[in-house]
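Heads up, there are several structures right after this.
Read-outs throughout are calculated quantities, based only on the coordinates presented, and are distinct from any laboratory measurement. All figures in this text were calculated on a predicted structure; none of them were measured in a lab.
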Structure I
Amino acid sequence: MSEYLTAEELAQKLRVKPDTVRELARRGKIPAIRISPKVIRFDPAAVDDALRERVVSEGEVA
């Protein structure tokens, strides 16, 4: 099993605010694992794949 990150930890890696990470997850832009109604975790590899797919699908970078 890979190491799952909190919104704060992922935000630090992505250099954005934790609220931005939560909003991206809420909108379905990045995958999230909901452990309970108030606890959410992120698989960094899955988030990286999702973000790369968004860039490619939007035609910015191949």
Structure II
Amino acid sequence: MATVKPDEVSQKVEAYIEKHEQWAEILNAARKVMRSTEMEEAVEWGTPTYTLEGKNVVGLAALTF
């Protein structure tokens, strides 16, 4: 997997949240909690994902109808 700079990841997560504006408040709240831990923020399969020691722990996704 290619190395992605943290600011690039942050921009991708922000774009994901903006794309799903009806869920933005909840996604931002969950993101704040995840970022307060030792997990690293990543984007996997097009969605915000939080990893610990290289393993996926939490993924955030917005449902669209």
Structure III
Amino acid sequence: MKMTIDRIEKNKIVLKSEDGQELICPKKDFSDNYKEGDVVNLELISDAESTFKKKQLVQNLLRQILSP
């Protein structure tokens, strides 16, 4: 997904999509060479291991809550 750096504020970078949606990201997650007006490509990557761990955590919590 392509987004444009709309503005850079104190601690955040505001990205804007072609349809006007905004995504606010921590500035610390970007290198210093980005500037307003730059077009960036966002890539979403599934993290199966983290998903599995979260599911296990929720299942364990539910067992604790629901067990007599």
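For the structures shown (I, II, III), Cα Rg over 2.2 N^0.38 Å is largest in III. Among the shown structures I, II, III, from which was the value -9500 of helix-only ellipticity at 222 nm (-39500 (n - 2.57) for each DSSP H run of 4 or more, over all residues; to 500) calculated? Computing helix-only ellipticity at 222 nm (-39500 (n - 2.57) for each DSSP H run of 4 or more, over all residues; to 500) on every structure in I, II, III gives -9500 only for III.
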